[in-house]
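Quick note: the coordinates plus some simple rules give every number you see, no bench work behind them. Computed from a prediction, not measured in an experiment: that's the story for all the values here. Cβ atoms are built from the backbone, for glycine too; each structure is taken alone.
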Structure P
Amino acid sequence: MHEFENSWLLSREKIDSISRNKRAIKKINEYTSNSKNLNVIDLGCGTGSNFRYLNPKIVKKQSWKMVDISHLSLSYLKKNMKHSQKIQNITYRKIDIIEQIEKINFKNFDIVTGSALLDIMPKEWFMNFFNINKSTKIIYFTINYDGNFKFYPKHKDDDKIVSLFNQDQMSDKGIGKKAVGPKCTQIIDKLFQKTHNTFIFKSNWIIEKNQIMQRMFIGFCEEIISKNKRNYEEWLNFRKENIKSNKSILKLQNKDFLALKL
């Protein structure tokens with residue numbers, strides 16, 4: 001499975017946090033109002049940004065299981081974990097959640113969550129995940145890329161870059177299977193409508209004077225352009241110059257998905 005660099009995860013944490021839709025949290029707290037303690041599993045936990053966002057916002061006391069394929073991410077998380085009074089217990093497990101998802105006993109958890117995760121999953125994973133989570137009370141996946149981003153000021157090649165980016169999002173991410181990319185939210189919503197009340201909320205990025213994040217995103221675009229042997233040097237130079245002069249704005253559309261057991 002793909003391992004994200006911790007530097008990227010830490011850089012995007014602030015924008016992810018302000019972009020997540022607060023209506024999902026309100027629904028989670030209403031749904032769990034009669035619970036005493038919630039058992040939460042964070043899939044692909046990375047450096048812990050999803051935990052740091054959710055833990056203080058969930059009203060009830062919680063026990064967490066942090067799951068990731070990256071030993072480096074889990075080590076960073078253990079070293080920097082700060083326990084609040086709401087935390088009853090935290091455990092950690094290194095596991096490939098694509099190839100080994102069936103090894104997790106989801107019956108032990110009230111909330112299954114993950115962030116910036118679904119778009120890299122292969123199509124087969126969604127059915128496997130659904131089949132073993134039909135009875136799970138709450139499914140909550142945030143910051144799911146939906147296939148559209150825009151830079152301002154505009155450039156004539158913007159649409160071509162978005163198309164190339166989305167094509168790459170649906171490529172093999174290192175596991176021998178193609179990822180679903182921007183279709184991820186629609187796929188998981190269609191499955192869980194059978195057993196849960198489902199909700200889709202906007203969680204769009206709006207990045208203005210954050211040069212680091214914009215440069216990193218342009219870096220991803222540059223890698224994709226190079227991999228596909230395309231020539232968009234003029235577009236890249238235009239974007240880099242606007243970022244350097246603080247004139248650049250990046251708007252990227254994401255979705256938050258929430259499913260509450262009927």
Structure Q
Amino acid sequence: MNKLKKLLLPFNVVKLYKKGYNFFTNPTYIKSRKLYRIEKNKTTTRTEIINFTLSQLDRETNYLEIGVRNPNHNFIHIKSDHKYSVDPGVEFIENPVDFKMESDQFFKELDNNKILQDIKFDIIFIDGLHLAEQVDRDIINALKYIKDDGFIFLHDCNPPTEWHARENYGYEHTPAADQWNGTTWKAFLKWRFNPSLKSCCVDSDWGVGVLSKKHAIGNSVKPSNLFFEYHELDRNRKQYLNLINFEQFKSKFKS
């Protein structure tokens with residue numbers, strides 16, 4: 001058996017080489033890697049977008065971040081008078097946050113007045129588990145706790161390829177490599193259909209979605225793509241997400 005394996009080894013190596021060559025030279029792979037690099041090179045960060053919005057509120061502000069992971073990536077750079085953080089610590093063991101729990105538990109304790117009694121937030125930033133069902137629950141809960149003129153921000157709303165929008169975080173052997181936007185875009189699009197909210201998506205940092213009850217940042221869209229198919233998002237990206245650049249977003253605050 002060992003001799004047979006040795007005899008077949010060169011053929012297996014050639015076979016694997018051909019498979020690898022076909023994978024890396026596939027037009028879909030090449031296009032996906034190009035889109036990945038374009039998105040990665042966009043310079044405006046979620047931190048800048050959130051801090052700009054906070055700067056437009058002429059008052060003391062309350063900020064809540066759901067899904068902090070490493071606070072150096074965003075949380076510690078946020079300029080708000082009062083900041084609160086929620087994360088169960090799955091991906092960042094140190095987990096130096098205020099509430100070491102999942103967002104569902106956090107909101108349940110808020111509902112039961114066990115923590116932060118009688119609080120409303122100016123901005124809630126949702127960057128927790130990037131699966132549509134969970135993001136949708138986080139939005140529903142966040143809407144109860146933002147001020148009437150507050151904002152909900154969501155990260156990862158504009159996946160550049162369907163590989164970035166995969167459901168399985170751990171599967172990295174795709175053109176997206178270790179970058180994962182998940183299915184956040186589906187939850188955001190669902191709320192884009194809701195006429196009671198204004199919304200837009202800033203075209204940077206993997207898509208920063210914004211929801212507001214009052215601010216005129218973008219009207220809702222007629223419900224379509226009700227099965228939330230990625231190829232439909234790709235064809236109608238600008239309309240579905242109300243995709244705008246940072247300068248356009250800032251212009252929404254000019255009187």
- prompt: 2.9 is what came out when distance in nm of label points 7 Å out along Cα→Cβ at positions 106 and 202 was calculated for one structure; which of P, Q is it?
  reply: P
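Suppose you compute Rg and Dmax of the Cα atoms in Å for every structure in P, Q: which one lands on 21.1, 80?
On the way: P: 18.6, 58; Q: 21.1, 80.
For Rg and Dmax of the Cα atoms in Å, the value 21.1, 80 is produced by structure Q.
Please compute relative contact order in percent (Cα under 8 Å, 6 or more apart) for structures P, Q and give me the label with the greatest value.
Numbers: P: 22; Q: 16.
Biggest value here belongs to P.
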